[in-house]
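Every number here is computed from the coordinates shown, using simple stated rules; none is lab data. It should be emphasised that the depicted structure is a prediction, and the values quoted were computed from it without experimental measurement. Cβ atoms are built from the backbone, for glycine too; each structure is taken alone.
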Structure I
Amino acid sequence: MAAIRRSLAVLALAIAHALPIPAARAEAPCPAETGCRVAGGHYRIMMPDGAKGRPGAIVFFHGWQGSAEETISDLRLLAAARELGVALVAPDGEGRTWSYPNAPGRHRDEFAFTEAVVADAVARFGLDPSRLMASGFSQGGSMVWYLACTMPGRFAAFAPLSGAFWVPLPETCASPRPPLVHVHGLADRTVPMEGRALRSGHRQGDVRQSLARLAPGCTAAWRPAGTDQGLSCESAAGCPGTARLDLCLHEGDHDYRGEWIVRAWRLTIGRDMSAAPRP
């Protein structure tokens, strides 16, 4: 029996060494069952493997009925974070939704919650507060729009996907105008470019009107900004300063690709060099 046990132990060790080493890992300071607790809720985080110094992070807001747990398991997002060498931070929506202005949900102050998540992640995991991008999909994309409007200085850039302001749109947005790259599908019927009314009586806003409200005067003229990765992009040409304001359209419906987030990061923040290079 002892010989059999020794053989099994050797076999288990050989299998363990043969398994691929993951490129990202869940960090120990937060319990696996509840995630990282902050005032108002919790978040999940995956740190880059071999990070040097203070890595940047994608802070990604899930869509309606999503969760932080689903976000942190999304292979598209993990691949994007891995390619950039940054952390992936996944705030969790209360009631699987987000309670930004004019949304159906009224669960909490999302701006206070986001501030708590960012402050905790920076302090607990040593993230670089100057290299944070807020991104999100669908209702999470709308959440990113309201962050860009209300607290533009908390993130270095914003990359909303398939979401916009809701009606009525904000009267004004805080300064300074942030860099923002918005991606939307021309065939999207869940969140159409022009928005739509919901049975609850709430209404999604128009994407181009949202751009004009975020950056008054910037959107009177546009210039081509590339046609790669299935996207056709244009940049607002009337903006003072250097912060980008881009609209990128694709022929698909209500979906996104991780490389679109990578593209937005590199256009606005640049390449993150805080992770060890891959062999």
Structure II
Amino acid sequence: MEFQTPHSIRCQDKLLSLERPLVMGILNITPDSFFDGGRFNSIETAINQAQKMLQEGAGIIDLGAASSKPGSGLISSNEECDRLLPVLKELILQFPQAIFSVDTYNSATASAALNAGAHIINDISAGTIDKEMLAVVGAFKAPYIMMHMQGVPESMQDQPQYDFIVSEIKQYFALKIEEAYAAGITDIVLDPGFGFGKTVAHNFEILKYLEAFKTLNLPVLAGLSRKSMIYKTLQTTPENALNGTSVLHTIALSKGAQILRVHDVAPAVECIQLMEALN
């Protein structure tokens, strides 16, 4: 059976095509993210990195002002907005044609970001941390990336357990999709949440059966970049996990991923180009 996912998502006055896979460039403006914490948390360094990623072919820039690495606590919207809004506003001025998403679990941050001109909200909790999130995103008619996470970042890696992980995540999404539609959200992207409340074995099982999410008829985002499933398997570090990231990106594309969320844009773009040549 052929499953039809949307060919585009509406981002304010822009239409973002999904006819071919997209690269979402990660721009962490945090002091403590697992790979690039502290590297881009000034306006100048953020602008330079955003420009580099856009030149390399990023279709979306994803701004994050709160770390969600294993063991990290939740932060308030006030602290998050203090970091986020000056950078976001300047980036929108500098790159008016670019699409910006904001990685947040706080509805007040989402509201402030969307008012400032952000296009997409990317929520690691799919509205479970902040129950107002879906209503806020729905009111703005903004696209919403909902991720699956077992628990919260502070404790999510404390012996995560599943009976049948892929079917459990699909059931979770089915409920969350219904809630999102009821809140007025019309453009939804699914992120199975590699590394968020999953063991290395769980992560590889999700990747192996990534095609199963096609039955939900929504675009799938793969967030694999430099994650522990790569560097623990290869007995290396996040800094040395780029080659492994490209391998898993290629597998994800072969199984239907339509958005790759990455630290390194150019290698991900090459993966897409080579897959297109193959197909």
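Thinking of I, II, which structure, once helix-only ellipticity at 222 nm (-39500 (n - 2.57) for each DSSP H run of 4 or more, over all residues; to 500) is computed, gives back -8500? Matching structure: I.
Tell me which of I, II gives 1.04 when you compute Rg/Rh (Cα atoms, Kirkwood Rh). Answer by label: I.
If you line up I, II by mean count of other Cβ atoms within 10 Å over residues 97-104, the top spot, with the largest value, goes to II.
One of I, II was used to compute FRET efficiency 1/(1 + (r/R0)^6) of positions 129 and 169 (r between Cβ atoms, R0 = 35 Å, to 0.05), and the result was 1.00. Which label is that? This figure was derived from II.
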